[in-house]
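Pasting the structures here.
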Structure 1
Amino acid sequence: MHVELTKSYTFEAAHRLPMVPADHKCARMHGHSFRIEVTVAGPVDPRLGWLVDFGEITAVVEPLLKRELDHRTLNDVEGLENPTSENLCGWLWQRLAPRIAGLAAITVHETCTARCTTRGD
């Protein structure tokens, strides 16, 4: 059986979007309670009955979020000078894909009604 497994994480951060017009609301510094979803895909191990232990994903994702993004100004993070949801998805993909086998998607929820997903392509 082939499955997709998704684990959610949160972090708090501020940002502003430097490429929008000066009168755009996102040109001003503001913050979000970001939620990200990390999805892996693959076959279920018939002996264990799972694809991967959620703890293995967390061991990779949480340190990155806490060390690099949580309670930061995203514009100050290398590679996130223009920290759109799209660019944040790509930034996370570049750092997580080499360390999480079967990474299938990353979704960034900027608000409770707005999100962006990348599948790494």
Structure 2
Amino acid sequence: MELSIFIAKLLAVVYITIGVGMLLNGKYYKQMISDTMGTPGIIYIGGIIALLAGFLMITYHNIWVKDWTVIITVFGWLALVKGVSLLAFPKAFIGFFKGMMGKWNFTVLGACVLILGSILGYFGFIV
């Protein structure tokens, strides 16, 4: 449970910060993501980071239970899949991502990220 709490705290700080940033600077985030999609080196490094983060999370926290800690396991698997996708199929991933980006409302997305960060923060810092 200590590892679950540590990861929840870590993800909470990251998601709350990004969520607030997206809510306050949605145009900046949209431009940053658009610029990133055109830079192969950043895509490659992002894939390595996602692959490593996902691998570490599922190696040390592959816990499928009916409580809040399963959120961390799901995020670990999603990070692993994202990392593999970015490294093995970068053009397909970028094409999918660009198609989705035009449909995203960064205010709604930022609010969802902030809510997720707050939920993880609640379980990591308060409970």
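Hey, log10 I(q)/I(0) by the Debye sum over Cα atoms at q = 0.10, 0.18, 0.21 Å⁻¹ derived from one of 1, 2 reads -0.33, -0.92, -1.18; which structure? Answer by label: 1.
Please state which of the structures 1, 2 yields 2.5 when distance in nm of label points 7 Å out along Cα→Cβ at positions 88 and 112 is computed from it. Derived from 2, not from the others. Here the criterion is relative contact order in percent (Cα under 8 Å, 6 or more apart), and among 1, 2 the highest value is seen for 2. Quick one: helix-only ellipticity at 222 nm (-39500 (n - 2.57) for each DSSP H run of 4 or more, over all residues; to 500) came out at -27000 when computed from one of 1, 2, so which one is it? It was calculated from structure 2.
Readers should treat all values here as calculations from the given coordinates under stated rules, not as data from a laboratory. Given the structure is predicted, the values throughout are model-derived calculations rather than measurements. Cβ atoms are built from the backbone, for glycine too; each structure is taken alone.
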